[in-house]
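Take a look at the structures below.
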Structure P
Amino acid sequence: MWNDWFSIGPVTIHGYGVMIAIGILAAFWLADRQAKKHNLSVDITDTLVFVCLIVGYFFSKLTYVIINFQEFLSNPLAVIGSGGWVVYGGILGGILGAYIYCRIKKVSFMDYFNLLIPEVALAQAFGRVGCFFAGCCYGVETHGALGLTFPQGSLAPALTPLIPTQLISSLGNLIIFMIIFRAYNSEKYHHDAGSIYLMLYSAGRFGIEFFRGDIERGFIGFLSTSQFIAIFVFAAGLIMFLRSQRKQSQPNVVK
């Protein structure tokens, strides 16, 4: 089992948890550097990271409960206590938590949204590698060159060649990170990092879902739950981007 790295007494160190921790620490480190570079409050930035983590986790679990509601009704503790959660619920919940916190602190939500969103993509890139070690979020069976076989004890079906959707997602998130990090540090797209992320991530997630093999993630019609949400997230990102570009193209009028 790839997820069990080593043990210290009764405690086993899992690759999934290690990669999640690395992603969070990397997000903290980069967010602080970017906040200093762009003259934003490091204290508010650090607090927002905590807020996004806590609120995001709550909503990711809540979304998982909603998707598995029938199972939740029959055994609520098993569903709540399981390792299942929904990434989209975490992203949207984290954004909501950040928005409320910024309103309370009377600071610009968009300034901090654009600051932190590249770090979200970076953390996701590490997190998906963790998914690979655990075997969750696995792909469909394939006999092509991309097929990987997971060992016994993984969450993925063992001894069956599967598309490594976790690693593909990780690479995709890393590419998104590089694009929006560059955009945020540019003059033209500095205010559009958040909207570009929403468009790129939702498009990528919509596509990769066709190759996922874990059917328990839920469906709405012929679309997976994540594909259904991705449509609206992409639309929201596109509207935000067009409005921002139109606002930036308007000449400043001195009255």
Structure Q
Amino acid sequence: MILVLSGTEDGKEIVRRLYDHGCDIITSVATQYGKSIFERLNLGKICLQGRLDTNDFMHLIDERGIRLLIDATHPYATDVSTNAIKACNEKGIKYIRYQRCETVLPESHLIHGVYNISDAVSKCIEVGKRVMLTTGFNNIKDFIGLNCEGGLVVRILPLAEHVRKSVEMGIHASNIAALQGPFSYDLNKALYDHFCIDTIVTKNSGKEGGVSEKVAAAIDNGINVVLIKRPAINYPAVYSSVDEIFDKCMKLESALG
């Protein structure tokens, strides 16, 4: 059986293609929102939901007879990737990584590259007064200190629980943009204008995450970009296209019998 860790649109496509090809497959997602995506595709029966540590992965490998694990989680979901690699090494099964290519961004004095959340917060304090956080709900707690006088705007998924918890953390409802991306250049610009943003925080999540449009709209309008760079992980095997992953799976399935 193949286990696909899916946290991206690409992961969904990998699962769909392997399932349609008749592969024995299950997928795992961290959130109920992620599971609902597969339910809408009529693939809910092969989707498990929950955050897994190394021991959880090893148990699942044994329980389901997993022989190949495809990690198609978000480029910044380092904990789950590290846990999966450890479990695969311990159980002696094949691990392959689908990794979105990074987006090449223009040179600009407005782009401030940082390597972690703490440095991103510090840079925002230095350059920003009206900050839009575009890295998702999970990072709001790290940036909440920027919310003095309502200076923090958050762009999150349109999930009632996330909106409620954002308000509970002190984000005013008028500073919450609950929308499903990725977004066009024009929509990014409209949001920056609407919220009077002078600084955005983003990750280089690749073309699929709409980072080019997000950054271009910021630079063209004189807005600072605090860019959290990708963490470095030594993946055993990395592929950057869905076609490559599919072809590799077919070869491995054939070799494993």
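Quick check: 11.5 is what I get for mean count of other Cβ atoms within 10 Å over residues 69-76, calculated from one of P, Q. Which structure matches? Attributed to the structure labelled P.
For the set P, Q, ranking by distance in nm of label points 7 Å out along Cα→Cβ at positions 37 and 181 places Q highest. Structures P, Q were shown, and distance in nm of label points 7 Å out along Cα→Cβ at positions 77 and 237 at 4.1 was computed from P. If distance in nm of label points 7 Å out along Cα→Cβ at positions 45 and 85 computes to 2.3, which of P, Q did it come from? It must be structure P, since only it matches.
With helix-only ellipticity at 222 nm (-39500 (n - 2.57) for each DSSP H run of 4 or more, over all residues; to 500) derived from the coordinates and found to be -22500, which of P, Q does the value describe? Label of the originating structure: P. Given a value of 2.3 for distance in nm of label points 7 Å out along Cα→Cβ at positions 61 and 197, point me to the structure among P, Q it was derived from. Considering all the candidates, the number was obtained from P.
All of the numbers you see were taken from the coordinates with simple rules; none came from a lab. Note that the structure is predicted; figures quoted are calculated from it, not measured. Cβ atoms are built from the backbone, for glycine too; each structure is taken alone.
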